[in-house]
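Input: structures, listed below.
Please treat every number below as a calculation from the coordinates, not as lab data. Nothing here was measured: the structure is a model prediction, and the numbers come from that model. Cβ atoms are built from the backbone, for glycine too; each structure is taken alone.
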Structure P
């Protein structure tokens with residue numbers, strides 16, 4: 001198979017065709033000259049003989065494939081032959097002059113521009129010279145009487161010219177047809193490229209870029225018809241597990257099936273676009289005074305989405321959340337409307353998913369407030385305006401303070417506080433928690449090192465870790481750096497993890513936790529009982545402590561319903577070799593009941609609220625670690 005490019009092959013084929021056609025023209029012309037020479041006499045016959053000799057040489061050159069050289073030799077031979085015949089006979093009026101136009105046509109088709117213009121200038125100059133000589137009497141034209149041979153000469157000239165032009169223009173027509181076909185192919189390719197640029201390859205829906213153009217058209221049409229344009233932002237709720245468990249090919253197949261379902265609900269002018277991943281955008285013109293049609297459409301879209309899919313002989317169920325914004329009341333720009341519909345979609349997810357919500361300006365204000373808070377958090381971290389408070393953890397049996405949980409606080413200039421439940425979720429959703437969490441670990445380790453310098457060597461510090469801090473893979477580096485800077489032994493640092501973190505992204509998190517455990521740090525499972533409570537994960541992640549969520553502890557003496565559960569968790573911890581820790585102990589009755597159940601450690605307002613480091617040190621130094629068995633609280 002040839003490795004030449006199509007352009008090179010076409011050029012070679014064209015050169016070969018030119019040589020073949022030229023050989024045919026030369027051969028036909030040579031036959032014509034032989035016929036003319038047969039009927040000619042005298043000097044005319046001699047000139048025709050030399051012409052035949054030149055054409056024989058030109059045909060040999062053409063046969064060897066040298067089209068340019070053959071054309072040069074052929075055309076100049078004929079030109080000089082006709083010029084000689086005109087000079088010896090009737091001059092400017094000679095029949096030979098009839099061959100000049102045909103030569104120029106052939107030169108234009110088979111020759112180069114240089115050959116054409118050289119022949120043109122020669123012929124014009126020579127004809128002018130013949131006329132001048134005739135006028136001045138230098139050359140006296142001899143006009144012979146018309147004989148049968150002149151008819152032969154005329155027919156030879158006309159037949160050769162006509163045959164040559166017929167052959168060569170046939171090639172030109174075929175070449176033009178080929179170029180037209182190539183142009184059509186190029187136009188088709190350009191259309192395909194344009195479609196690829198504007199459509200999603202998987203679903204063949206308009207992509208995000210093309211959707212903006214379609215939005216402008218739909219908006220203009222809705223304005224002309226005095227309607228609103230609804231922008232529906234649809235996001236699948238449970239799509240990632242499909243890809244994770246069945247593979248991306250199964251996820252792609254599900255999306256293709258979903259698109260067919262959604263398209264079945266659309267009217268001719270409605271637009272469905274794939275916005276990206278498992279997100280879709282719908283543009284629907286609707287009544288200017290009622291939301292009923294859009295509500296009904298949203299319910300149908302959700303119904304179509306929740307209907308089971310059958311992928312790879314498996315039944316797969318997902319759901320969708322939809323956010324809705326309207327033009328012009330919620331904006332006229334595509335980007336703004338998409339952002340507003342996206343906000344409404346997230347509101348639908350917050351409200352339980354598998355539902356729809358309309359955009360409201362309050363959502364935008366909430367979003368602006370979140371943005372402002374995030375900027376304030378970043379500045380507060382730079383200005384070191386965050387503080388760590390410490391809540392003591394005690395041994396329930398002998399009342400010793402064995403450690404403290406570090407809890408972040410954000411004091412304001414007016415003396416108030418923004419508490420973690422207000423800013424931590426935002427820090428997690430924005431990714432800022434990684435930077436903030438690194439600071440918390442650094443500060444907690446430095447504080448614990450200071451406690452040990454004061455002789456409080458048995459007191460450790462615990463830090464809560466968010467699942468987001470594992471995403472960039474830098475948590476181990478942050479822990480290692482904090483221990484190195486503070487010169488704190490790794491055994492004095494404990495990381496508290498929630499159950500949902502352990503369930504979420506297993507292998508990646510397990511590798512990082514294993515590395516941190518190898519440093520010597522201990523791990524605690526926080527809020528146990530509120531998540532999946534998977535025993536397999538407790539074994540895999542080398543946990544040392546199991547912290548019982550305070551929601552179970554606070555009602556321990558109020559309702560007997562939680563007693564068996566708390567007792568079971570404590571027994572589970574003991575059987576797995578884990579230390580059980582009760583959070584939220586607020587009274588002595590709860591403490592005594594936990595002690596009877598065999599709980600090892602506790603923390604809560606019964607002993608102390610979270611406090612600044614200076615107060616925590618004073619708490620320890622004033623004898624808060626009581627060594628009596630009845631554990632009387634320090635007020």
Structure Q
């Protein structure tokens with residue numbers, strides 16, 4: 001038995017104090033370490049850097065700890081129980097780390113719980129202690145750790161079957177709003193931390209519909225006693241991380257539904273999509289799991305070329321489940337899809353990196369993006385989602401609607417997830433072809449291992465959805481549903497750049513390949529101070545660019561570092577990189593029926 005006791009000992013200093021008792025340490029000297037990364041987020045984060053102090057004792061006697069590497073220690077041999085005591089600095093307000101202040105505490109196990117080498121399969125006891133002081137007397141706890149005597153939403157004693165289960169249950173403590181609803185006979189809960197004004201009844205009702213739609217698609221619910229949405233509401237923020245019986249989410253408080261409002265705002269739609277994404281991971285990642293991620297060595301990278309499927313397919317179904325559960329309209333879904341296509345089209349890196357390579361290089365490229373990232377990489381989330389759409393529509397078309405990607409997910413669940421068998425690197429493609437009876441090897445080579453454009457226009461037409469690429473109307477145009485008769489958008493001058501505000505200045509954050517700015521010699525980090533003699537600011541820089549000539553050079557005054565530079569730039573016509581989609585209601589009945597089946601829940605077999 002390994003006993004972990006964690007106490008928010010100094011909230012004002014952001015310090016968690018942890019004590020570990022090991023009943024039977026290794027006789028030659030127990031080795032302990034803290035993970036370098038957290039499952040679901042593929043980047044080395046070196047959580048051990050936040051350990052402030054650490055000491056060991058055997059009985060009442062202190063024993064020596066020798067540091068072996070950046071995250072590993074070896075204890076001096078001792079006879080009897082070994083106790084490790086250490087402090088962790090917790091000031092990472094994200095879904096991946098640990099955060100503690102006088103308002104709340106949150107942690108993932110990978111940030112605070114040392115692993116005991118040779119004993120990762122041993123049962124664990126977790127004692128969650130409250131902070132001391134009357135200011136914390138009414139703090140509560142939200143977690144899906146299994147109680148070992150602790151009351152619901154209370155500090156006390158919990159347990160885990162082994163270390164891997166221990167680190168898969170994030171913990172929130174403090175003041176939070178709590179709601180509950182039931183899905184498939186299982187208690188689902190939501191805990192929202194941070195200042196907010198949320199219509200909890202509406203939120204619970206909407207989440208219930210989304211969860212039920214996903215369960216209906218898979219055809220079987222995973223066995224668990226509870227599921228928990230942990231939400232941190234902030235002024236600006238967005239993100240989520242999946243766990244086996246819970247998810248951690250960060251959102252803008254303005255994205256949550258307010259009492260008395262019935263419309264689905266853009267922010268609330270985004271939040272529901274985030275919840276849908278992380279809930280779909282219950283199956284796709286947490287149980288249908290790449291073999292290379294099963295009980296992975298968390299001290300170093302674990303490489304897989306399958307993230308396009310595990311994150312991309314999930315990114316396809318997250319918004320699709322919003323329309324299938326009737327939380328949003330079909331037109332709203334097309335708007336989201338058009339915006340997704342636009343993001344991919346505007347990424348030149350899609351011609352240089354495949355989603356297979358993007359998956360493999362997540363550790364060093366996707367999670368460590370720089371100013372050249374749009375030119376050199378592609379997101380396995382976004383392009384992976386478009387590949388999933390193509391697969392779904394292609395399967396539906398070639399099997400006359402008898403099969404779909406839904407059936408593939410059901411097969412993956414039956415063959416891997418339900419029996420806890422890891423997915424090998426070649427299994428996804430093999431299962432798709434076996435379940436559908438189709439030879440899609442050429443598509444896999446082009447879409448997954450290649451960098452060719454995807455056949456979106458032709459495939460969307462098979463379900464009565466029109467597709468067009470046009471120029472952007474302005475810098476805020478993200479694409480969407482066509483709402484006119486196809487009126488041509490006038491092409492405007494463009495530099496091929498992205499800006500960010502640097503105080504009152506407009507700074508280049510990205511310079512795209514083969515754009516007018518790159519051809520003229522401008523670089524990321526340059527501050528545009530004037531265009532054709534007119535002062536440039538974040539507010540007017542877009543309109544100044546639109547006034548530039550595409551036949552004659554314009555004069556740009558730029559600061560690079562502290563040096564003033566002058567560039568002659570000939571603007572280019574803006575590219576048709578903005579997607580618009582629309583319902584083609586004049587299509588044959590079989591096409592309209594195919595669209596209805598795709599966007600509803602009527603075709604699950």
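Work out which structure the value 19.1 belongs to, where mean count of other Cβ atoms within 10 Å over residues 30-37 was derived from one of P, Q. So the calculation was done on P. Out of P, Q, choose the structure whose coordinates give FRET efficiency 1/(1 + (r/R0)^6) of positions 318 and 390 (r between Cβ atoms, R0 = 25 Å, to 0.05) equal to 0.90 when calculated. Source structure: Q. Among the shown structures P, Q, from which was the value 98, 30, 23 of semi-axes √(5λ) of the Cα gyration tensor in Å calculated? Of the structures listed, the value fits P. Can you spot which of P, Q the value 3.8 was calculated from, given it is distance in nm of label points 7 Å out along Cα→Cβ at positions 238 and 518? Attributed to the structure labelled P. For distance in nm of label points 7 Å out along Cα→Cβ at positions 174 and 470, the highest value in the series P, Q is held by structure P. If helix-only ellipticity at 222 nm (-39500 (n - 2.57) for each DSSP H run of 4 or more, over all residues; to 500) is computed to be -19000, which of P, Q is the source? The structure behind it is P. Structures compared: P, Q; top value of distance in nm of label points 7 Å out along Cα→Cβ at positions 190 and 526, i.e. the largest, recorded for P. State the single structure among P, Q that was used to calculate mean count of other Cβ atoms within 10 Å over residues 246-253, giving 15.4. This value belongs to structure P.
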